[in-house]
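Below you'll find a set of structures to go through.
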Structure I
Amino acid sequence: MTTIRDLISKGNSSSLYAALGNLFLLIIKGIAAVSSGSGAMFAEAMHTGADAVNQLFVFIGSILSERKPTPRFPSGFGRLINVFCMGAVIVVTIMAYETVLEGIHLIQHPAPFGKLGLTIFSLAASITIDGYVLSKAMREILSETRTTGKGLGIVPIAVKNVKRASPATRLVFYEDLVATFGAILALIAILITHFTSIKALDGFAAIIIGLLMGGVAFQVGYENMVGLIGVSAPKDVEDKVSQIILSDPDVTDINKMRILQEGRFFHVESYIELRPGLSLAVADDI
């Protein structure tokens, strides 16, 4: 009998850590936004709330997509994660719109600022937690794409291979990249707003964070739409599969091969030519 622990172990760990971390940050940022009146802080709270909901959706989707193929669904359930990611995109888009509206309102009507200590603490916690989740997502990219790297060297490798990672890992990577940058931007804007007379900067920071959220929604939405339609595997994956097939001494040629990405798996269909004289049973095993 499958236990809850078994189901959780099949899910995308990056999205689970991200959801738990963002839930904690949402509480802190929500209190800080209400008590400080900062637009940048409001934008950060909205962003974190959207991330928490998204990544919970994605984690559930990643569990369901691990189900084994059935006679009714012979290709498996890998594309279910794309459906859940599209739902997450809708949430991010709505939150981004509301954040931009709040930024415009604060530029027109700057609000008084308070509770600086709590605000700085919440943003520092955000940078720490989102930065940790981002590093975990980068390590997961390396694991899923079977690449290696150490220390800061994993950053360029993860950026290079992110499009080959699973939809869940890609979403966590993009969202936490924006979340970490947004928290740094919000912290700078709040400090400048508090210690100088440039009060409109708070609203501009909120607009920038909202636009970044919209950019993530567009990127993730496009990639998952492509995944739902059915996208072919990258050339290096095709080359690797070809090498595996041709490594069998009884295989003489590959007449036709099609590889579709199904979530984090690849569905391979191949017509191969074998050496003459093999029995049907042996050919079927190959």
Structure II
Amino acid sequence: MQALRSFFSTSWSSTQRLDGRTVLITGANTGIGKETAIDLAKRGARIIMACRDTEKGQAALKEVMENSANENVACMKLDLSDTKSIREFADNINKGEEKLNVLINNAGVMVCPYGKTADGFEMQIGVNHMGHFLLTHLLLDLIKKSAPARIINVSSMAHKFGSINLEDINSEKSYDKQGAYAQSKLANILFTRSLAKRLQGTGVTAYSLHPGVVQTDLWRHLNGPQQFVMKVVSPFTKSSIDGAQTSIYCAVEPSLENESGGYYSDCSPAKCSSKAQDDDMAQRLWELSCQTLSIAWE
């Protein structure tokens, strides 16, 4: 059993410090987001925890400060399912923070029943992609000013089962919750590829990653048969600490300073699907996202 567990764990360590740097993590009140916050706070960074549920966020804030012995940690409300909330949050960051060296787009929803965001997007594409797309756009000037800086998008190996349906991005004609989740995770990687190209020469790099199969609150929407399967495999899944390692790796590893646009798993470069390497689709998704969000981002 221990040998099997070790197979699913991520072995990586670094003494790299982040003193004087500011890190923003979405969905930092639970799971891998919280573990990422704890680790990076231990490295001396100022941590901004962006959380939808401020009550849970404040509890997590206390835990992060206690476990890291770092009091330079803040919790701010961010609802990625509402562009008004995203714009208010970004405005507060831009006005209140002198720099933003690392943005980790970690928050997400997974295989949930069909629902729409405040702006009418299907919930999974709306939160997992559109919300983070808009947030990154609104914070990009500050990030560029803070270079060298990094943007990290937490995707999933589930992207390999997805495809981008530009004609029905919000799954209004038909909805499959696994398919919609896979589409949103594929969108994360395509966004990263496009972003990396646009950021060449700015000192800002971008990465996407698969954290591993991690036991988190995201499992709550799985149905009966799926829950049974996950219970069977759960002894071999990663802990939240293990699941956070690739996010941490992408945030701190010095050797990545000259790399951008890549996809990582288990703290190493990984192979994504051919659909995730489709630069034409990446451009079309970028254009649709800008149009849908009513933003101009060349």
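Tell me which structure, out of I, II, gives 22.6 once mean count of other Cβ atoms within 10 Å over residues 59-66 is calculated.
Attributed to the structure labelled I.
Identify which of structures I, II gives the largest calculated value of distance in nm of label points 7 Å out along Cα→Cβ at positions 43 and 91.
Checked I, II; max of distance in nm of label points 7 Å out along Cα→Cβ at positions 43 and 91 sits with II.
Matching task: -24000 is the computed value of helix-only ellipticity at 222 nm (-39500 (n - 2.57) for each DSSP H run of 4 or more, over all residues; to 500). Pick the structure from I, II.
I
Hey, relative contact order in percent (Cα under 8 Å, 6 or more apart) derived from one of I, II reads 20; which structure?
The correct label is II.
Which of I, II yields 86, 40, 30 for Cα extents along the principal axes in Å, as computed?
Source structure for this number: I.
Upon calculation of distance in nm of label points 7 Å out along Cα→Cβ at positions 155 and 171 from the atomic coordinates, which of the structures I, II produces 1.9?
That value comes from structure II.
For mean count of other Cβ atoms within 10 Å over residues 51-58, which of I, II scores largest?
Biggest value here belongs to I.
Every number here is computed from the coordinates shown, using simple stated rules; none is lab data. Since the model is a prediction, treat every value here as computed from it, not as a measurement. Cβ atoms are built from the backbone, for glycine too; each structure is taken alone.
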